[in-house]
Structure formats: structure tokens, C-alpha cells
1. Check the numbers for distance in nm of label points 7 Å out along Cα→Cβ at positions 227 and 259 across I, II, III and tell me which is largest.
2. By the measure FRET efficiency 1/(1 + (r/R0)^6) of positions 203 and 235 (r between Cβ atoms, R0 = 25 Å, to 0.05), tell me the structure among I, II, III with the highest figure.
3. I, II, III: which one has semi-axes √(5λ) of the Cα gyration tensor in Å, for residues 11-170 alone, as calculated, at 43, 19, 15?
Structure I
Amino acid sequence: MSVGPEGLAPTPEQQSILDLGLDTIRISAGAGTGKTTTVAMVIANLVRSHGIDPEQILGITFTNKAAAELADRVRIYLGETVEPGREVEVHTYHGFAAQILSEFGLLAGLASRPEIITPTFSRQILGEVFYNTDYEHIDITWSGRINRIKQLGDRLGDHLRDPDDLLEAVHPDTEPWPERKEMLETLARYAKEKRALSVVDYSDLITLSTRAVRHHEFIASTIRSRYRVVVLDEYQDTNPAQRILLTSIFGGGFPVVAVGDADQTIYEWRGASAENFENFVLHFSRPDGGEPIARELTANYRSGQPILDVANEIRLQANPEASGLTSARSSEGTIETHWAADAMGEAEWIARRFERLHDNGLRWRDMAVLFRKNRDFPVIVETLARHDIPIEVANLGGLFSVRAV
């Protein structure tokens, strides 16, 4: 079966997903396994083979970039299947919540259509509240205090809680409650200031839309009636509030396709819960009421098998139930590790290793160093230069860190 451009055929793993048709499915997609391609194939297959209109499919992902990429990929895979101008609806998770508030905001307690403020503007409002408040326990001289208060507010929002909910549990004579109580009172004043300005931040989008949906069933039924299936991308990075919003609308047997990887939860620092993906089968169900179907993508198109063998070993240390990834392409090579005492020792080891490889006939242009952060560039670049190894810095940010430039 071909569901892609130029007759691109699905892999056996992808075909096993396409064969399920319109159903509730959890797809565990390891790194480099073609997740976005698979999602586009699923959507195209539903349109071509199951009579679903593009407008009846809702796709939700995390970033604007990912949403645009998914929409473009779907457009390519659909090709001439549908008339020009007919599109699958793709949003970010916050964009979907914003759409709900733009339509039903009055029921969420908003006097008018709110303006969504950036994190910078949000911090500015909180800062004005903070510096216009007298504190007994909070140290206002610490520059990071405003960020700590904002983080507390965000975490409360991740769990659909207000400052008042936590204030009710305050034990004033127990550390660290005196300071925390003042932080919560600051957040309450911050919320009041946002209401006065008719603005909402990103955390508010999820909290307010979820409240509207949960308190007014007709909102959920109205939204649900517009679609026949929802596809949730990067579901492992959703937080509890986002999950509750989605289950409030699409729970109870509505077809849901969730794609993610519990081992790639990268937003835990801002409230993401890998348990959402792991417990997908408890939160959603198939149209017939049964448990969602589980499928996996394990064929990796990004790395050779030697790299994957090491990655699989490390992955199993963190998640003993994880399935190993296999390379979809032939490759050779070995993995060699080295533990250096400091950055200079690491740089010297790399330089000497490159020199040995070059002496054995490997061209300089066939060697590379990959960095995790731009700030790690200088010591490696300077050490390679000291060994007269020709260098080309391929990252603009790293280039500016080189003194000669």
C-alpha cells in the first residue's frame, strides 16, 4: 500500500498502524524512527481509505515549528487526494486552548477576548506586583526571586490549581510556609492584575479552557462534534492539566492517536509528566469501550547499529521495559569512550585521536566534533588549532566564540 508522495510505501511497522484504521492507538516511537512521517501517513490513510474529511481531523503538537512541519507533511502526503484549500487542522497544545477561549471565553470568566502575553510581558507584570509589595519573609534583594514565584505559579497551573488552593493548606508556623505564603499571595495579586488588564499567560490558557470545558459539557460536545479523530504528537511532554483538557473533550471512546516516547520527555522541568503517555490506556478508550491498541516504531533511520547498541544499553538502564532500536541502514564503525579529568584533558585527547586517524589515512574533512552547547566550542577549537589541525566551525553561534573571529 502506498500512502506517501511518489509511491513511498510504509514500513511493516507503519503498515500495522495504518491497518488499524479509525481507532484509539498509542504509538511508542523511539528516536529517529520517522514519527512525523508516520503521523502524516496515518492522517493521509484516514482521508483516503476511511472517508474522513481533512477538516474532521485535529492534529495537536508542541511548537509552532512542529505544527507547521506536520501540516506541510500532511499536505504533501495528501497530494491531489483532496481539493486545494482543504486542510487538516493542526494546532499547538496552547494554540488549541487559545482557540477554545476565543470562542467560549465568557464562560471561563473572561470579560472579553483576552490578549495572550509573552513570558517577558508576564514577568514584567509580576515584577511590578512584586516590587510594589511589602514582605516580611521574602528576600527581595535576590534577583531570582521573581522567577521562583513565576515557577510556582506555573506548576500550580500545570495541576489546575490556584494560589488559594495551596493557601488553604498553609501551616504558618512551619518552615518554609511563611515565605511560601507570601509567594502565593503575590501570585494571587498577579492573577488579579492580569484580569484587570484582560490578559492571559500560557499557563492560563490551559487552566481557563479546561475549567470552561469541565464546567460546561456543551462546550466539550460542541468541539468534539467537529472532528472524527484527534492525533496527539509528542504526547509524553504534556502536563496533567493538558491531559485533563484532552480527556474532558476526547475521552470516553473518541478515536485518539497519541504518538510519543516516554524516554524522550524533555519538558519535565516545566511540568511535563511521562505518566500521561505511560497511562494513556487508562485515560482514553477505543470506540467500543476497549483498551487502546499499542504499537511501536523501532526502526531507526538516523543512526548506525553500533551507536544504537550503546544507546539501547543506556536506555534499558533507565527503562528496563523499553524496546531496543534497530538501524534501518547498514553501517560500520565502533564506539570508543574516554573519561577526561577536565575540559582541557578532553580537548587534548580529541586532538591526539584525530592526529592518529589522519596518520592512518583518514582525511581531516571526514572528522567532526559535535557539541551540546556553544560555550563548549572555544577550548576544543583552540586545542585543535594548537595541534595545527584545520578547523571549520559550522555553527554561527560557535563561530562568534572563536577569538580570531
Structure II
Amino acid sequence: LTGRVGREQWQAIGRLAADWEVSPTALVLTLFAECFGRQRDARPLSLVLTTNHRSRLPAEADDLVGPFTSSLVLPLPDTLARPLRDAAQDVHRELWSGLDHAAVSGVSALRALRAADRSAPVPSLPVVFTSMLGAGRSGADGFASAVSYAVSQTTGVALDHQMWEQDGELRLRWDVAAERFRPGEADELFAGFLNGLLSLSDRPSAHRSMNELQQAYFVPRAVTPAGEWDGCQVHHSFDVADLDLERLESAWTRLVAAYDVLRTVVTHDGTLAVSPHVPERRVIPVLDLTEADDAEAVLADLRRRMAGRAFPLGRGPHSDLRVTLGAGGATVHLTTDLTILDGRSIHFLVRELFRLYADPGAAPPPSAGHDGYAAAQKELRGDPGRPAQVEHWRRRVASLHPGP
């Protein structure tokens, strides 16, 4: 799996990291670790980080050929429960604490654990994170731009993440042992990770208050642990003949640019944060079920996971767009969050998505904007008849019968 973050977006991520006083590697590592919590149960985890002893050697060591690679076992907390800035700072501290003690490799640390207690279980560490940012000289005069294919394989490793800078962009590659994941899971993880990077912005978000119903949706997400059916999502599936994935990605990106509700996330403190940043693209994972043993079971599991898990607070985007391929063709799956979209808005956006898909030259209708909505709400609150309506419902609720 390969991807990239364009020059402007990568520069914006660098500025954001500097503002938060973390390294770009720590910020990317935070989103990388969190992509597992978004797809599975959020919990603390440990990753293997690739390190290199060349940094401890003279500059001339860059021209030496030899086995200078080492490793670092990095335990990380579940950071999804915290705002992203706090999470990135936590990971930054953990990362530098580990690097400060990197003279002892991860292999040596695990061997010491095993030697101290032969009966102690050996932790499974199937995920490796390799950052080549700032590692030696720039590859401008090297062969990186000429590589047409590359893959790595390590015993016991299910996923090996690698990243480096090339032509001012961030380049990403995941080497995956597909048999260690359920069908399509690695593509889902990669798309979620990359979309998270593309959604980051160093420009300040506008903050808006939630209405009463949005607050009612928010409270359970804020006070109870994450789990199945813990949010308010709406899932739709649409069969599309001869699907053009690039046209679908373009149509969705134009929608995101036109309607700021698709750039809105619910924060940990119960406000709506509206980003001015429009991601350069939306990565849509594709799951091929044409040769699956039980395609219907896989589809049912996909829909259950898309509809049954709330979008993490403070993380964008608050939408999920995927494609499955089956014997009958392509199916587009879209999940939206009722905390930021009502039913009529969802139907409008779905209609516009496929209108823009069918006509790449079309433009979305202009949005009335939040100011118009706020003015209408203010007028409603000032209605002379409102006190009587409030008193009516106060009496009714006082004698309310329980539900069935």
C-alpha cells in the first residue's frame, strides 16, 4: 500500500507540529497508532520502531555499508480519549524517552524480560513503524525517485510502516501480510490513516455551540467507554454500475469544499469545530469480494462496523466512504454522523454526491451558511409564544410515562 501527502499539506503538518511543540514524526505516529483504535477496540498498544545507530557515528558513516539498524519497543496509551494536541504531545514525550534510552535495543529488552522469567508470556509485536525523516542526507541525488517496486518482509511482522520525504512530499508505504488481517482491513486502516493526515490543518477552526439534540447525542460518547453502537450514525449503500473511483473521490472532495458541515468534528469539550481546510483528496478504500467465500457475511460485518461505531471525538473526518466489489458490480457505502447532519441534510448530500459524480462539470448549490441558521434560531427563541410552549412541555414531562 502506498500513498503520499502533497508538498503544501506536508508543510502545513510541519507548522502544526511546531506550534504544538512536537516532532512531525510524533504527530504522524499519533495518527498511525490511533488508526487501529478507530477500526478496532481503542486500547493501549505497543509498536516496534526502527532506529539506527548511524546518528551516534561521525558524519562519514553515511557512506558506510553495514548493519546499523536497531529497534525500539514503544508502549503507547490509548490517545483517542484526548484532544489531538494533547495526544501528540504524550506520544512525543514517550518517543523521546524511548530514544534517550535507545542504546538498549528492543530485542535486548525483550530478551532481558524473558531471561528474568522464563514463564512470562512474550508480547506479540506485529506492527513496525519506520520513519526516515531526517535520517542522513536528502535523497535528492539518490535512487528513491527511480524505484518502481519495493517490499520488505520480516518474521512475525504483520504490518511495516515506512515514510520518507521526496520532492517536498511525505511518501508512505505499508508492507502488509494480508493473511494476518480480515478481508479489506489493511486498506481500511491505511485509508483512515491517510485521510487523517490530509485533514490536519494549522489554520484555526471556528467553534460553534451544539443544540439540545446534538448535546443529547454527545453526552453518551463523552462519558461512556467506546464500544459497539455507541454513537448516532446513518449508513447507506448504493449500487453503482461501472464505478469510476477517481470521479467519486472528486465529487466527494467538491462536496467537502462546498459544505463546511463535512469539515466539522465534535470536540471533547462538547463544541463543533469547523475547519477551513479542504483536504486535497479523499482516499476511498476498495474491498474486492468477487472471490470471497461468504461475501454476504463480510458485507454484513462491514455495515455493522460502519454503522455501529461512533466517530472519535476531536478527529476528522466525521464520515466514512468505502466501496465494495461483488459479482453484481460496485457498491458505494457511506456513513454519516447525526450529531452534525440531520436526515434531510443527509439525503441532500447523497443526492448531490451522485449528481456531481454523474456530471464532473457540475457545481454544488451554494450553502446558506451558518449565519443564516443562527439568525433563524435567534428569531425562534425570541418568539412571544415560546414561554407558553415551554410551560406546556414542562407540565407534560412532569407526568411522562416510561417508554415500552
Structure III
Amino acid sequence: MLAALDDARYEFPSPIQEGVIPIALEGKDVLGQARTGTGKTAAFSIPIIETLPAGKGPHALILVPTRELAVQVRDEIVKLSKGMSIQCVALYGGKPIRGQMEKLKRNPHIIVGTPGRVIDHMTRRSLNLDYLSMVVLDEADRMLDIGFRPDIEKILRRCPEERQTMLLSATVPPPIERLANRYMRDPVKVDFSPTNISADTIEQHYFTVDGPKKMELLVRLLRREQPTKSIVFCRTKRGTEKLFQRLQKKTKLVRCIHGDMHQGARNRTITDFKANKYRILIATDVVGRGIDISDVTLIINYDVPEFSDDYVHRVGRTGRMGKEGVAYTFVTPEEGSQLTRIEMRIDKLLIRDEIEGFDPYVKTAVETGPPHSRDTETPEGEEPKDAPPKKTPRRRHRRAL
């Protein structure tokens, strides 16, 4: 393990790793709270690798909310178990299920999967949970947000009662606490989330802008900031694709990622982004949680997120592991209340920003109605002027078809 940690360039543990690993190695259940980008993956992977029992597997199951996070966690485990005979398989949708079934026949030690695909394999009896000694729920709040609670509970009910359970989450709302109380045994709670939720290393700004002017603002902002690596978040898959098509006409260093893309294309997009093959990634919240891209310097919320917690996770893509970052949010005049909710959630006021020479508002001709009487009164001593004769409007004739 020490050699693998050295190869992975792990020198000092992060706070969440320092807090979770010793407790997990003692075999206790852990409820850990920490924002993304703090090293949670290694915090649960190291205890799993260190305590794997001998015999038929799988021995550990890690549930994650997205396909991308499943791949990322599997790769981290492979890296941390270098030189050891440990097999780890990722189970997620978008890939042929038969290939995954073949890998499961070899009884891998560790399974990383999304709840939906894990349920698929349980139904087909290609996944046996009888030998599990460790279960991890990673990004638990996100899994509940996107409706995985019934699947999670079904999976946990099928797991052996004599198991160790670790639940890690950026936030711990009441549904997470209820889940922990029901399926964990006297969990040790560790909280490494900052009191202001969003990291102090992230500068957070907002622009007020009319919807039709957001594209122009985005182009000007990217030119001003000249980011080496940036993520632009949109609320919908359709909006993401549309913005990509428009921005692609301005620069070739842009890609997009959303849920309608094939899994292979999504994986290549993330891999190329990490390898600096392009600078701008336009995305839905599919990369808002858990994806580890450590050197993102700029986040732009092109659309205000629907939920305040999603803002926290979007902004958390930058400022990771103590590095500095900047986040900008585009707010239309109708979205002022949503901005206020975000500020209340993070207990911090966003700084208003402007770009010199850019008018954020659409110019419209507004009919103001008849003038006020005080504006039409004739000054004392002057004769009232006759109003100009009204022009008879032209009659329009419909052209015969």
C-alpha cells in the first residue's frame, strides 16, 4: 500500500482522509460530511483495500450517482491497489451488460456501480451480495436527489447485516440522516465541511443579464478571463447542446457533455478535458458532482441551477484541494430570488461584476401611454398650439392567393 501511495504521489492526508481512515480501519460505520474535491474517494478506498478478506467475493460494494463517478472511483482503486492482486469492476448503464456479467463471473473483490445497473445485475442473478463485508454510499445526497432512494434501500436490504457501512456526502439533510439511522450501526459522524459551505479559495461573482444577451456575455467573459480550463454549466441537455453549437463557431477548444450522449463519448470528453486537449467544457449537472478534474480555474453558471445545493457542487469543480478558482453566475432580472436563496445557502454574498462596454439589457421600444397633464399644459402668456391633423390610416388590401 505504501508503494502504491508513493506512486500516486500521496504525501500527506487531507482532513477527511485523516479523520475517516483510522475509524474505518477499526471496523466502525462512518457518516462523513465533506464537500467535493477534498479527497473522499481515497478516504474510503484505502480502508477497503487494507481490510479485504480472503475468499470468494465480491467483498466491497461502492454505490455512486453517475457513470462518470463510477469510472473515476474504479480508476482510483486500481491506482491505490497497484502491485496487489485486487480486481475492481465498474457497473453502470450505457455499456453492454453482457460484458459486465462476464467480469462478474471472475468474482472481483470490489464493485463500483450506479444503483440502477446494480439492481439490473441483482435481478439477473449475475451479482451476489452474500459475501459483502463493506458497503459505501458515495455522494449520497446526490443519489437521493435524483431519485435513487428506492434502489439504494433495496440493495441495502439484500446486503448482509454483519457488514461495515460508510456514507459520504457533501450535505446531510434529514433524508440522509433517516437513511443512516435505518441502515447503519451507531455510525461515527465526522464533519469536514466548511462553515460557509463554499470554499474560501473560490471567488464568487454574478452578472445581471437579459436572457438573449447571455451568449454575448459568455464570449466577452471568456476573452477577458482567458481560462486554461473552464466548465460552463447549463440546466438542460438541450440547452447544453445548443450552446455548444453556438460557441463552437467562436472557438474549436470547446466540447460538451450531457446525459443523451453515448457513454463512450462521455468518457472520451472527460479524458480529453483532463489531458488539456480543449479548454472549455459545456455541461449539465452530470459533472457537477464527484468528477475529479483538479485544475479547473473558472466556473460559469450560464443558467442558475434549480437547487441551491447544485450551485455548491458546480462551484466545487474549482478551488479543489486548496487551489484557487473563480466562479461566475449569470442571473436574469427574473431570477433575483434564486440568487438570494443561493446566498442564504452558502451564507455569503456574491460580488456583482460588469464587463466594460457591454450592455447586459435588450433594448426595447416601450409604449409609455398618454403624457401626464402637467407635461401638456400651455405656459402662461402663450397661445395653445393646434394639434396636427390626424392622418387617415391606409387601408390594407389582402393580396389574392
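Just so you know, all these numbers are worked out from the coordinates, no wet-lab data involved. Note that the structure is a prediction, hence the values are computed from the model and not measured. Cβ atoms are built from the backbone, for glycine too; each structure is taken alone.
1. The structure with the largest value is II.
2. That would be structure I.
3. Corresponding structure: I.
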